[in-house]
Structure I
């Protein structure tokens, strides 16, 4: 569950980004910094540990931001999170911001799993069909999962389209089990 605090921070940052017409640029930087913290365990522990002085944390964050070359607004937002002891909420803030951005830009994120690599033509067809179904621009990620045996699984938001052979076999097994 994402906290209301994370939602408020995300909305505030989103509104600023919308005014400045830099929705995707600010999201990219937010995502980059969030990933940096997630990948570096010692940095994550340092920033979330109340024993360390806030000024030291802020200095470390400022140094990282300067090396990454972020916009001033993103830098100020990240420093604010350090000041307010909310850096640990950054992953949730990133998720909320992305949802707000996707709604504003009329985008939908589509996740596709298939048993075998998809051809470019198949990717284009799936993407076009998802855009037609949702009425939004589809941003698709494709993953290969040999455990599916065959077929494809497509998830769009909370909706799951499961056309995998594995799922069909499980359904048949359940039907046969009920028939006994």
Structure II
């Protein structure tokens, strides 16, 4: 049963991007939107935003480097592992769950290492992959989005984003336990 489900998901995934492109072009055609020109204008605006957010990106990348180099990641991993082992959460995936809200590239590196070490078909490899797709790089996104438009006080934004990350990590674990 789960093998059929995996095949369906794989087939749907291979058609998702071509379908999205065709859908965008079709909707643009019927609404008489000059799709190419709109794309170029959006790219220009995106480049300007990219230039404005560079200081925020440098700050978040420096904070991530300090977090990892200081040993705080290892300390958190060791502190959480006894509780998570009780529910069957693999200890190897804890760093991935901790780094994902901080850094997409750091999490991708950890995921690649987990897949290389344990295999793509292992529970740890699948869990890391689902975690990668189920959560967001919260601190990076907040630095980019809020920094690009100059918001200094975000009120409850960080708490809401971290709750969403926790929900994504929990859902990833539950779905992997059920499906795999």
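We did not get these values from a lab; they are worked out from the coordinates using the rules stated. If you're wondering where the values come from, they're calculated on a predicted model, not measured in any experiment. Cβ atoms are built from the backbone, for glycine too; each structure is taken alone.
Starting from the value 178: which structure in I, II was volume of the Cα convex hull per residue in Å³ calculated from?
Computed on structure I.
Using the calculated result -20500 for helix-only ellipticity at 222 nm (-39500 (n - 2.57) for each DSSP H run of 4 or more, over all residues; to 500), pick out the matching structure from I, II.
The structure behind it is I.
Quick check: 2.2 is what I get for distance in nm of label points 7 Å out along Cα→Cβ at positions 80 and 112, calculated from one of I, II. Which structure matches?
Label of the source structure: II.
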